[in-house]
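Enquirer: Dropping the structures in below, format is structure tokens.
Nothing in this text is a laboratory measurement; each read-out follows from the coordinates by a stated rule. This is a predicted model, so every value here is computed, not measured. Cβ atoms are built from the backbone, for glycine too; each structure is taken alone.
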Structure 1
Amino acid sequence: MELNQLTKDAVLRVGEVCAVEGRRIFVLVDKNKNLSDMFLDGDILRNISVNSFVEIRKGFLSIIGRVEGERIEEDPPAAESTKLQAVNKNRRVLTVSLSGYVDERGAFSGGTKELPLIGNEAYLVTRETILLIHNLAPAGAPAVRVAKLYGDEFDIDLPIDKLFNGHIAIFGNTGSGKTNTLASLYKAFLDSLRVRNEAAFRENTRFLLIDFNGEYVRPNCLTSEKYVYSVSTRNDNGDRLPLDAESLLDLEVLSILTDATDRTQKPFLKRAVRLYRVVLGAENGDPSGYLGNILRARITEALKMSDKIRAHLILDYLKDILLECTQSTESSIDTDSDLEWHNQAQGFLLRQGGHFLSQKPDRIPQTKAYASIANIAVPQSLISALIVFLYVQLIGDVLTNRAQNDHIAPVINRLKSKRRDIDRIFDLSSAEFWKRNVVVVDLSDTSIEMKKTVPLLLCKRFYAEHKLHGDNKTLTVIIDEAHNILSHESSREAESWKDYRLETFEEIIKEGRKFGVFLTISSQRPFDISPTIISQAHNYFIHRLINEADLRSIASSVSYIDRITEESIPTLPTGTCVFSGVASQMPIKLVVSPLDEQYRPQSETRSFLDVVPVAPVSA
């Protein structure tokens, strides 16, 4: 061994192992290694301290550990000594947890291969070893470079295949830098794929970003080659999201929109949708005529009924159908002014001629109710058409005593109340959603209810499509402020709606990877998000979190973070995060580089000094 290597080892030597307790190793520090800094070949090296790495050499194997703590171990006093003795501060003992090892080939691997022996020497970790430990991307593998190692000024390459072909979770309080992290990652990722093969990038990859606050709509944010849908429920000026009718006619989706109960209302919706499909798929090509014939038969039965309450209820339903079909602005349509209920005979009496309709059914076509059906045509609007068929099905169910008005009417009323929002958000006449392979859906101008509904509808639709037709292609769903849609503590919605919403996204995060569907979530409240979703992520970028519930959520769901790293989360500086997951052998702290102004999301904190500038000095 050369002399300079001997000298180098003498300088780097920290001490030797004095105890081994499982994965916790104790190192007795040499007496001359108590200074804060040392010099080696003109470089200043920081001496061993808490949270720094240490190399323990066992034969040809270098075991890498991280210092978790240190203490002073006092010498036991001699038996004959009665004098007070000063504590020997030179007996420092380090508590080290094992992080991995460097094998004889010089490659670092996380985990434990062997435990050190008492007496094995411990050394400071050089810059070359630090680079080796934090080399996340293999040589020549595609990577993105968006961050530096915290405390050491060198860049970290994040591997594309281990990072982006899995689920990513980005957490941090507001102002901690999580939005910059998300934007930096995906800007670098999209740029890298485009340079690699632009044609294949456009053809084989899709990216859907759900933007609740309108932060990513700037022209150059993420990429300049994206398509933005800025939807609105406040006015008719917003963009419409292309959505095929089948997605909206899905029983689960309708149950969500109408908040339908499982036992009575959901089966009713199923019957109504089945009736809609039968009529619209009529072989004669005349859905309106088919619908009119159904209504004539049911109104005929109603006018012959002996139950006054149900008969008048059906006539009221007919008025609602006529209002939907004719788009009348009147509050009511006359369908029963020529009829009179005869209590003694328990039936309708046709005023002109004085005929009881139960006894003279051939007079029913002369009634206004029957004649009004000639004006019925299936509405062009899918929602209006669906409301018509809900009423038609309800008439049939009332006639057969299959349903009660009090149980079913609330479902129809809820759908009617949401019709305006649905018409303002969705274009049900078109299904061409992917104008480009990167799409941002801006929901900043929508109601709270639609902010929960739209992401669910889109993700459910594209996930189902991708499973069927997504061979050798990928779909990446990015949800910023994910607690808006993935919360398990919401009190604004029914349990059935919340359960279905969470189950949908839990299925994506548990099964999507096999089909090339990857989910990225960003949130300032991880405690609000379903623990199943948090625990199923593959890689985590954790910025500053202060709330105790959020910290507990991270500790219980993220298995990659050690105690020292976990305790540092509340004090992380802005822009600094803990990166942990399958792409990293161990947790590391990164400083994500801020994007240039033109590429940043619109999430900057507003300054009072800009809002209230200094007043000009008068002459």
Structure 2
Amino acid sequence: MQAIERFPNLVTMFFARAKEKGDLPFLWRKVDGRWQSLNWTEVAHQVASLATALRARGLKPGDPVMLVSENRPEFCIADLAIMAAGCVTVPTYTTNTTRDHQHILTDSGARAVIVSTAKLAQALMPAVLRSRASFVIGMEPLRAGQGDISCHLWSDLIAAHIADPDACAAEQTAGRADLACIIYTSGTGGAPRGVMQHHGAILCNIEGAGRLVVEDFGWGDEVFLSFLPLSHAYEHSGGQFLPIMLAGQIYYAEGLEKLASNIEEARPTIMVVVPRLFEVLRTRIMKSVEKQGKFPTWLMGQALRIAAKEQQGRKSIADVPMKALLARTLKPKIAARFGGRMKALVSGGAPLNPDVGLFFDAMGLTLLQGYGQTEAGPVISCNRPRAGISMDTVGPPLDGVEVRIAADGEILVRGELVMHGYWRNEADSERALKGGWLHTGDIGEFDERGRIRITDRKKDLIVNDKGDNVSPQKVEGMLTLQPEIGQAMVYGDRRPHLVGLIVPDAEWTREWAAARGQEPDSADADPAYQSALRAAVERVNADLSVTERVRRVIVADEPFTIANEEMTPSMKIRRHVIRARYQDRLDALYQGAAPVTQRPGVR
């Protein structure tokens, strides 16, 4: 079995892999409807040339460089080139507003900016003009008239500074303790903070993840489909640097609307995804199977029944014939929808509802739930087949990671993966890092096999007026598994019981309205529509304890989205923003003043 190597820095790792792989394909993108690749040698030449150009423009070692780009080959090239120049990458979300960009530019002190398109530059440039950045590089041509900031075209800079990859590789002096990037948290609880990730933090992560892949699945020709924002630590480490470690290929997805077809075309072997996407895929697969008729629906039910039994350790010889039938009928069709060679789908970034994990297991797909946070590289633990997969755990810690549970249940982490602190934020750094341990803010425990079980987020726990603790993520996850409910947030801190805010599922609403000859927009006013939503909530309540039940709900004015700042780019709800918007209406539910499941003004 090939061993996972230990490298001094991320750039040296890349150049070593490029030397090995040469003219083999590395980065893939869709151009005019066809997939086109850059090979390892081509990428190495661009990385070396862009690094030379950055130094020629006056950047010094340690200078932060902001990177604003969707997932595309140039993101990877720019990231590596910034580090190869001795600088520090500051990747940011493409959905950021001018205000968001201004905060990150000011806080990081970025000396230069690389942006992909003129469209993204529209929100970015007003912030750049008020920053200390001295120049901007456009991967594509930028519009003229950018004030006093000098703008440069990516291709022109590379053409003017052709460099030798071997020479660039030889110049790398960064150690594992040196700063590689500043990744800003997505702001679920307030203003984003810059997490200082050193080379060793990411290397420790991908070494541990790499051993998991090699030991549990074998070292093969890995293909990754990059979908989550590369500015998020999860995709940055798991979707970019892990493929480089494994000498794999990366396909860049075209977006959510084309994700299903991109999966079938790219045929990835490994894909990192957030739970919300798994929930969406589960719903789509279930609806697709149900539309095929009674027999496929019955097969799906049998698959779920057997998977539930086996998760509880109750294998039965009586199920063998049914498993053989499923292996010839249902499961190959589901596998084909995921490209036919998927080794593992890895879930991270937020808690995964065990029912969702059970569903994918039942369909014959290996789903590994992981756990982590940006402050820890970001992966702390991950389920692995060799240790036994349990859908209510996030697996054992990766190699090189120490985890212990504090007296109050908080998960503490120690190891090379832990950040060196928050950028220019000593107070928060001291609160998070105590005695060498990262205080994660998550509550958890170990099961009998050494796997971590997350019970809740310490700061998100709802404590009712009787002192009972309630997990909002658990309740919200159960609500959004109902076909009628697309999104949900529950509320009730220091209150006698929970109430909730729900966003009806748009597809279910369209189907419900069409069946009654109505327009979807008029459904709100129909008592039968409100009754259907109430029934969905009551189905969930039947499986909850008394303290967890949601007594009353209202319907949100609109879906939670990135655009209205009610969701982060990594698809987590921003509770403080949503609470601020709906506070009065949620409080009114305790006074009986607001109609259940009804938007304001609807009677």
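Enquirer: For Cα Rg over 2.2 N^0.38 Å, which of the structures 1, 2 scores highest?
Expert: 1
Enquirer: Looking at volume of the Cα convex hull per residue in Å³, for residues 126-381 alone, point out which structure of 1, 2 has the largest value.
Expert: By volume of the Cα convex hull per residue in Å³, for residues 126-381 alone, the leading structure of 1, 2 is 1.
Enquirer: Given 11 as the derived value for relative contact order in percent (Cα under 8 Å, 6 or more apart), which of the supplied structures 1, 2 does it correspond to?
Expert: Source structure for this number: 2.
Enquirer: Figure out for me which of the structures 1, 2 the number 190 belongs to, where volume of the Cα convex hull per residue in Å³, for residues 342-533 alone was derived from the coordinates.
Expert: Source structure for this number: 1.
Enquirer: Taking 0.40 as the value of FRET efficiency 1/(1 + (r/R0)^6) of positions 422 and 542 (r between Cβ atoms, R0 = 41 Å, to 0.05) derived from one of the structures shown (1, 2), identify that structure.
Expert: 2
Enquirer: Which one of 1, 2 has distance in nm of label points 7 Å out along Cα→Cβ at positions 166 and 398, as calculated from the coordinates, equal to 3.3? Walk me through the intermediate numbers first.
Expert: Numbers: 1: 5.9; 2: 3.3.
Only structure 2 yields this read-out.
Enquirer: Figure out for me which of the structures 1, 2 the number 0.30 belongs to, where FRET efficiency 1/(1 + (r/R0)^6) of positions 110 and 246 (r between Cβ atoms, R0 = 41 Å, to 0.05) was derived from the coordinates. Display every interim value, and only then the final one.
Expert: On the way: 1: 0.30; 2: 0.85.
Source structure: 1.
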